[in-house]
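Laboratory data are not the source of any read-out in this text; all were calculated from the coordinates shown. Treat the numbers as computed from the prediction; the structure is a model and nothing was measured. Cβ atoms are built from the backbone, for glycine too; each structure is taken alone.
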Structure P
Amino acid sequence: MGRLAYADISIVSLNNFGQPMMNGVCSTAATISDSGMVAFIAPMEDRTDSQTNGFHASFLLDSGHVVTLYPGYLQELAQFLHVYSKTTNVRLSANHDFTAFALIVEKIKSGSTPQGSDVTVPTSMGTWLAVVDAFGNPLQEVELTSTEGSVSASQCHVSFADNGKLLVACGQYIGLRLYDSPTTDLTSFTVLDAGYKTGTAVITGDGSKVFLARDGTSQRTVCYVDMATRKVIDTGLTASGSINDAQVAVNHDGSHVTFRKTTSSLSICSLEDKTWNETIIDGTQIRSPAISSDGRYIVYQARGASCLQIMEYDCQKGTTTLISQNNEGVEADADCTSPSISVDGSWISFISAASNLDTNNNGQPQLLVVKREAPSFTLELKSGWNLCALPFTADEGSQDELSQIGVCWGWNNGKFVQITSYETGQGFWIYSPQNKKVVVTGFETIPEKLKRGWNLIGTESYPQLEHDNIWFYDNENKCYVKAIYSSNIKRAAWLFMK
């Protein structure tokens, strides 16, 4: 099982001396941006007792520079109370451009020593929602309270929509809260009354839906809150275990959702024509799914030969890839957990103490990342008109280069249109004044769905399609050739769909 599409795996949980963090990182999944910035939770480096006493802080690594977003030790509060005060950072989420970060923290002071005991009993100061900027400057902070009971930090979850709205799922006593302006106001919020208390919940990138699991008669059901109508829509998808065990993850617009079906299976679902199509991935000890914005890539942890490993499922190709392996193809020699994937699917992060992935590991669980390398494709253009297609979406540099060669025409809604962008699986005509080879680079995306009538496509991008009414164009001899469909023939073609 290869991993040729990825660069080397490397540790990114580094201190300001460039060394792996002394006490490693916490098990909470990191948040990683399309540019490789990564935010994570770890014991504080400047306190020798941070690991044993739980002084857990949040950090941002950007271009090798480490910023403390929220400390695990509040110096000013400690001086005021005359006791140490720690904050155990529990949850972390970043907005779409990594300029604001939402955190769930539990504040604890040392408390008092009961009579007849030499053990100091810590006193909880509650669960708090904090919002900070990329420099660690505090923007807003509020305690999460309920008249029904205490709010457990471990039962809270946070997620941003691209429009900056923040969803907070606050365990059994609060439910769902939506903050419209979390960077400026945490006193105003909307309660999403879904008719029940909730566990894990997540808002889609476009802010249109909130997905979660709720209690059913004999199992859990996956549903979503339509943010336009505030109605709860049942998907008909089910999971076993508690509502937290479902671990729902969703793509940008809510058309793709994945969740933990059972302890040994992962459900991957796509919405087509108002019907959810479900694919089941089997394994052992499957947990923590995460999904790219377009819904193509899903990463999760599962038991390998001897340890937990990080796997990736490609929804377009229907293939599973082992991510946590070294350049020799050997899987990690220690558990790998808490995977995360960037919005565009180009970066994957996970946590492991493995010694054979990055030799700089100090034996502590560290945060590792791996980057999907940009795909490339060589177009061999003949003098005159050429019918072409790319197996990925061209980046801006390649788009400019193709546009400079000559006019390009695509097919849209039954007519030719001039194009300047080149999407995955899109066939197009390009005129070249001479024979020419062009190396195109870009990024992988899901191709558009085929429409009734004539489609101009790249056959490689539709591997599961079977069809006998397809026409290739011979660019050298300038003529059409009817052929049996095959995705192994990496060419552009006309395809008629009834």
Structure Q
Amino acid sequence: MPEHRTHEGNLLQAGSVSFWGALAISFGNMAPAASVLFLPQAMAQFTGTAVPLAFVFAMVAAFLTAASVLHFAKRFASAGAAYTFNSLALNKMFGFLSGWMLFLAYGLAFPSNLLVFGYFTEGFTRQVFGTTVSWLLFALCAVIAVTYLAIRGIRASARVDLILIVIETVIIVGLALAIIVQGGMAGNTWAVFSPARAPHAWVGILFGMLYGVGAFAGFEASATVAEEARNRFITIPAAIFVTLMLGGLLYVLVAYAIAIGYGVEGGKALATASLPLSSLATRYVGPWMAIVIDLAGMTSALGISLASANASARVLYTMGRDRVISHWFAVTHRQFSTPHHATLVLAAMSTVLLCGLGLAVNPYPTGFSYLVAAADVLGLTLYVSINIAWVRMWWKDEQHFQMSWLRGVVPSLLGALVMLVPLLSTVYPIPAWPLNLVLYLTFAYIAVGLWLAWRLKRNHPDLLARAGQAMSAGELPK
């Protein structure tokens, strides 16, 4: 059974996050605007113009993985999310490693998306105002703004994230509807939902789906604010479910608009486009709309950075509170009850990465791709592990949580398989230089986490035993 959390001060502010706030955290981390800006052209290499069909299957695949997260979130509440879930279901060493990986998986989304934000903002100011301001200045200003909001309080952060989400969604959906109303290149059609549009039929759709699954990454981030949510065992699962549903429908709608915008036979043109939505904005609305699409990219990148900063800081906070890392990370702000020590460390790390990567290589796409490659390995590994952890949790419970194996096991096993395939394709074959270095550094980071977990078990087993303390549904007040 789960262990109850022993609070020693430094508490997060319970009841400060509503359903809308939790939705903003998950939706902000999933970043649908950024996904539809950058993913369809990559998917089209395999799917042709059948990108919307691949997104339909990607949505189903994402729900398979979400099943395990939802089962955990309905029963256990902890700001540590996967760190806590895996500690409870598997073992404490792997739980520690999960927290070690989750912190960085969320944490890398902070600087990587500020690289995008700075890059797009520099281009935006050049186009609109005719002046050039270094992307790095914009990115560093964003670090300060995100850090302030994250320390100021989760409620303020969630409100800002929600506003940014509304802005980017209205822009993207507005363009999609404009294309659909005009009938695209040759009229509205169901043909783009046919596997016949893919160069290799269903095989192409499968590979496109594996790319599309990445668009849903981050859907579970609201689990990190479970301790601060009202009616946490209802609010968090609802926010995760709605995020996946709305995000999936948005992806299919926009992918459909992009597909008909290029025409049923325009698969090759779509696959070689740099930013399809910008091109379609100019073609179907006007040059000014392409600038507005850039604005959507900027707001999306800023929203991801804010949502991921909050999530990452809470993972560090939880591990510090459990004393498996320095308790200093568990110190919360006297006024705002936020993990400000963890947030400041994250901001410092992000600043170093921004300056180091951004000055050594192009901020986008080169610098961005390096950080995303590392985050993908960590994130996909965690998705696989959470699915396995739930199966283990179901097996350990004498009553199997009143669920049959068909409901409690099969979706999780399928979810693990769905996430394992893109994970393996990420690490094998080993990519060329310098992405191979990114991969080796990520492996080294994981190895350090394993070594720390082993040392903790050997020298301080009493501290490691604290890992994964959680509030349980029905046992502690909501």
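Results, tabulated for the structure shown:
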{"read-out": "Mean count of other Cβ atoms within 10 Å over residues 58-65 - structure with the largest value, from P, Q", "value": "Q"}
{"read-out": "Mean count of other Cβ atoms within 10 Å over residues 42-49 derived as 26.4 - corresponding label from P, Q", "value": "Q"}
{"read-out": "Of the structures P, Q, the one that 24.8 was derived from, the read-out being Kirkwood radius over Cα pairs in Å", "value": "P"}
{"read-out": "Entry that produces -1000 once helix-only ellipticity at 222 nm (-39500 (n - 2.57) for each DSSP H run of 4 or more, over all residues; to 500) is calculated, selected from P, Q", "value": "P"}
{"read-out": "Answer label among P, Q for the case where FRET efficiency 1/(1 + (r/R0)^6) of positions 314 and 418 (r between Cβ atoms, R0 = 25 Å, to 0.05), calculated from the coordinates, equals 0.20", "value": "P"}
{"read-out": "For 35 (relative contact order in percent (Cα under 8 Å, 6 or more apart), calculated) the corresponding structure among P, Q", "value": "Q"}
